[in-house]
Structure formats: structure tokens, C-alpha cells
Structure P
Amino acid sequence: MRLPLVLWAAIRAASQRTSIFARTYHKRLNLLNGKLTILFLNGTLPNTVPILFGELFTTVLYDGIAIDPGSPKMRRSLARHLRRLKPEITKVAATHAHEEHVGNLNWLSDLTGAPVYVSEMTAQFLTPFKKLPWVRSAIIGQPPNLEQPYHLLGEAVDTDSGSVQVIPTPGHCDDHVVLYDPREKVLLAGDAFMGSYFATPNPDVDSRKWLVSLERLMELDTEILVEGHGHIHTLRSDIPDFPGVVIRQDPKAAISEKLDYLRWLREQIEAGFEEGLPVRVIEASCFPWGRRTSWESCATDECIRLLSLGHFSRTELVRSFVRTDGDQLPTVYEVRMSGGSDIH
């Protein structure tokens, strides 16, 4: 009875992802009279990610700052955008040290003459950059080490027409920061917000820290929330419709939904560990069949688990609530196949 639902949801989601990918392929989105531009990045192997999983790759240009300029395997795509747009880039910055965000920092700096800005912790992670698992290296690309000269982000960074606040937001990873413009009420969130439902995190996610960071973001007066993977949450009429990218939702409502989901997960996981249940049983309790999102995303989540060799999985979501600093739980590589039971 469950299999047809899972297959139907998988086919429907694949069709939607393919449609969005086709609409954004080699495209850019100019907003706020050119102050905000979203460049959609592509690459032969990186293209598999938005098609299979729905996460678009982007570089954000905001008031002279190029934010998260992609990985080496997206470099040709970024160069194509720059040749067509010819933007005035005065700074190059990264929200965190994941490979799809930092692989072109020095390349773009050398190309434009704009200095690189990263947080102190991001700089530590990038000098040298750790060797990626081979799956991530093959698909996204191994970034080079960050090279001198570079500048460390403080509490704010100047833009062409003002400045943006730099706010630490650990959770997705320890070094994550967001940029916030209080005048335009624009939050450039990077991966600090990845939709209200996100079930397959990487092993360096700490969901307890993420809850605190999201609560801090709720305090901001935000009218435009820009995600690092291609989605924009806003109700403002000066932001045009773009199906699959622009989501007509109050940013604070979106963050609140995410908070509610993470708080519910925390309760489920804490109760499971108090009862001494195995991780796999706790994981199953976090994805009850009565919740539509559980079976709608089942095929995608398990595909991510298989293709990443367990590096991204629902199991990591459970573990993200029980990590301690410096004590990362081992990654479990597991494939389970059965005739009549759930695949979780």
C-alpha cells in the first residue's frame, strides 16, 4: 500500500525539480533595481544535484558583494554570467566553508581584483581545506586552499551604498554566518535556512545550535529571505514571481515553521534516547507515515543516503541533536531492502 504512494511522490517531485532546473538553467534573476542578483550556476556533474534533489546552486550578488561563488566545477558557469552581466564586484565573501560555496573565492578575487572576506573560523577550515569524501569531490569538486591575502569579517561589512550586518549562525556548520541589510530588510541566509523541511543533513550539522540561530533570525525585521540554494521567501510586490524560486511567504513565517519542526524533532529524539531506543528506531519515529512529508520525501531521502554513501541521511538528522563539540558520531553506511516494510 505504501509503495505506490512513494513512487507517485517520487515521480511528481522529479518532474517538478526538472521543470525548475530547466527554467533556471544559465539564468539570472535581477531584483531591487539591480541591487540583488541571483546567478544560477551549473556544471556537468553538479547538475545532477538540482535534478535529483532540488537544491539549486547559486551565487548572490548584493550591492557590490559576490557571496558564495560556487565550486571549481561551476566556474565556467560563473564566468559565463560575469561576461554577460559585467557586474561591479568590490568584495568576495562566503557564508561558510562548504565546497559549493567557497571553491572559487580566490579565482573570483583574482579575476575582479576584489578582496576576499570570510569569518575567522571559515578561514581556519579553508587553510588547508580538508579532503572531501570522494562522492562530494567527484560531483561538486574539491576546493583549493584559501590563499592570502584575505580579510576577516567583523560585525559588519561595507557595500557599495551602505553596509550589511554579519551575524554568526552556527548549526548548519559551526562557521556559518548570514548577511543582513536592515535598510532593505533583506536577509542573505546562505544555508542557515534551507526550507521548513530538511531531512538529510551532512555530518557537521548541530541542530541544537541551529535552533538558537533560527531564534536569533526571528528577531530580525526581514521582508526578503534569500536562501543559498535558490529560493526566495517574500511577500513584497516589488519582487516578481518566478515559479519554483520565489515563494510567496512571510520570511518570519517560514523561519517559524522551521523552528516548530526542529523543536518537534528534538522532543521525539530526546524521548527516544531517554527510553534507550536504537538510533534507527528513533529515526523511524521522526518520520511517521501519517505525516505527508515522511512518505513524499522518502524516495528522495533514501536516494541521497545511497548516493552519498550515508554521508547525508535521515540518520544524520537524528545524530545532529546529540552531538557534542569535537565528538562527531561515526557515519553509518547502510542499505536495507525488504518486500513489505518501510525503507527508513
Structure Q
Amino acid sequence: MSGLKAVVLCAGEGTRLRPLTFSRPKHLLPVAGKPLLGRALDTIRDADIRQVALVVGHQAEAVQAYVGGGAAWDIEATYIRQEQPLGLAHAVNCAREFVGESPFIVFLGDNLLEAGIQDFTGDFRRNQPAAALVLREVEDPRRYGVAELSADGAVEKVIEKPAEPTSNLAIVGVYAFNSSIFDAIAGIQPSGRGEYEITDAIQWLIDKGHRVSSAVFDGFWEDAGEPVALLHANRLYLDRLEAAIAGTINAASEVSGALHLGSGSRVVNSRVIGPCFIGDNCVLHKTTIGPHVSLGDGCQVRNSSVEDAIIQSGSRIENLLGGLKRSVLGEQVVVAGDARSDAPLHLLLGDLAQIRVI
């Protein structure tokens, strides 16, 4: 089996991440200084896949502007429009012409996997099943598509969000298929929520006697589709951050733990508790920041305390002595406080928002 392709699904509107996603696709939200989609494409490239189709819909132009032709990942990027959000199976079917008769993987564009997919794609290439699933043990299977396995690891049954799960193996948002999946998609009907479910198509393959294999995944997996998950992913990647100092730190400042400090950034009379990612041309002044904070380029944090937060480029935080914690802020956000206030804030703000604490 050669010529493995990839189909990346990034057409969703990201309603659970509003207001952040009013002005950009959820797949372009950053964790530890890099957009989710960029991390997904890193994973695909590292699996030695070069032909990649991105299925786009909501704010497709922003995705295309970010990825371009794919040169930053050494891939060849193709764009396919999903005109209506009719489910994962429908999105996969949109890529039928791109796939042709080639085997391919499907990767959800907001999925983050610590260990990559090299072993998974290698097994798929060698064994050539009709389909293969990445699985992960979870505490609450009712939130996911779930797989039941035979003794040899073959998938016997898949169920979407079961009320009474008989397995704790959730289907991670990475799949591998041969072209038989398109016959399966043609053979299913919309679910009760009006969508063509990929789990129904996989079950069709099983019922028709096709082999569906599985790989149980170790390491962290995060479906960063809501603010709590986005912050969790940010912490996970920051915990693996390698220190790199390109900016300046004055003698009156204190740094502990891993810090990425971008070019042109200045830390003045401040305390940084790593791990933290600070982009280019940022200013920290009389501030305590960290742990687990990511700042985009051009941010300013003055006379404040920030912990466990994602703050996107061009934003400004001033006079929040009580602190900003467990928060996600969009681009060019301003949060200004009263220097006398000691109440911590927990905020989710979209681009260009302005908040003043009085």
C-alpha cells in the first residue's frame, strides 16, 4: 500500500468556542503559540504524508490564508468545500474525487495527539484493512463514538454516544480507510440529528464483512472543541516546552521554569513562572505571569497577574492585581482594571473586546 493521502476536516463552526469563533475558525485558535490546525498538519507530515486535502466551510478563506499551498509543512494542500454541515461521513464523501482509489487517513483538524500517528499509519499500510480506528480509554464513553473489539483487536461494533456503554474505548478523531468507505457512505441514511455519521459508515463496513482494525493510543489526546479543553491542551503542550530566549529580561526580573521568549519581547521588573510561551514584541512590566500562559505577538501585560491563560496577539492587560486566571482572550482585546481591585477574573472574550473593571 503506497501513496497514502490525508483528508483534514476543518469545516465546523466551533459553536462551543464562541465568541472566539465569530471572527475565525476554531482550527486556527492557538495552543502554546501555534494554531490547532498547524499542530494537526505537523502530525500528518511526520507520518510521511504529503498529499493533503482540507475540507473547509466556515471561514474557509482564513484556513486557506494560513495553510496556503502547504510549503510550511512540506505538503501539497488542496481545498474542498463542504457547502452544508451534514456530518463527518458527508465531509469525507466531499473528498471522493481527491482520494480516487488511494488509501487515506481522515484527521479532525482540532485533534491533538501527543505520540503522533506514525505507528498507526505504518500498521495500516502493512495490513491493508478496509478501515482502521485510533482508540483511547476514557472515563465517560457516553460523550464519544465507542468501539467494541474482538480478542484479536478487530472492531466488531461502533456506537455513537451510547447511553449505556459496553466499552470505554472512544474513537479518537483519526481514521484510515480504503475506497470502500465511499460505498459505505452511499449505503447509510442520516441519523436522528440529520447528519451522515462516520460511525454508521464504519458499522456498514463491518456488517458487510470488511475488516476494521484498531490501535489503542497512549499519551495525551485532546479534542480542543471547547474553552476548558483548549486550556487543557495549552497546559499539555507548555509542559513539554523547550526554553528559548530571544528577547530581553532585565536584572530586576525573575524567571523560573521553561520560557519561550520571542524576538523583541521585554520582561521588565516582572516574575515569570514557567512554563510560558511569550511571542514576539511583547512587553511584561511589573507583572507576574504563569504558570501555563501563552501570549501571542505584540501583547502587553502591565501591573497584573496572569495564570493558566491563552491571550492572543495584540491584546493588552493592565492593573489586574487580583489576576486573570483560566481565561481565553481573542486578538486585540483590552482588559483594564482598577489597581486597588484584588478580585480574580475568569474571562472568555472574542477579538476586539474591551473590558474595564471598576
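Nothing in this text is a laboratory measurement; each read-out follows from the coordinates by a stated rule. Fair warning: this is a prediction, and the values are worked out from it, not measured in the lab. Cβ atoms are built from the backbone, for glycine too; each structure is taken alone.
When distance in nm of label points 7 Å out along Cα→Cβ at positions 154 and 258 is calculated for each of the structures P, Q, which structure yields the highest value?
Q
Taking 22.1 as the value of mean count of other Cβ atoms within 10 Å over residues 130-137 derived from one of the structures shown (P, Q), identify that structure.
Computing mean count of other Cβ atoms within 10 Å over residues 130-137 on every structure in P, Q gives 22.1 only for Q.
Thinking of P, Q, which structure, once mean projected area of the Cα convex hull in nm² is computed, gives back 18.4?
Working through the options, I get structure Q.
Among P, Q, considering only mean count of other Cβ atoms within 10 Å over residues 66-73, which has the greatest calculated value?
Greatest value across P, Q: structure P.
Can you rank P, Q by distance in nm of label points 7 Å out along Cα→Cβ at positions 18 and 146 and just name the one with the largest value?
P
Which structure, out of P, Q, was helix-only ellipticity at 222 nm (-39500 (n - 2.57) for each DSSP H run of 4 or more, over all residues; to 500) derived from, given a value of -11000?
Working: P: -11000; Q: -5500.
The value was obtained from structure P.
The value 29, 23, 16 for Cα extents along the principal axes in Å, for residues 98-137 alone was derived from one model only; which of P, Q is it?
Of the structures listed, the value fits Q.
Work out which structure the value 43, 34, 25 belongs to, where Cα extents along the principal axes in Å, for residues 82-193 alone was derived from one of P, Q.
Details: P: 43, 34, 25; Q: 38, 36, 26.
Structure P accounts for this read-out.
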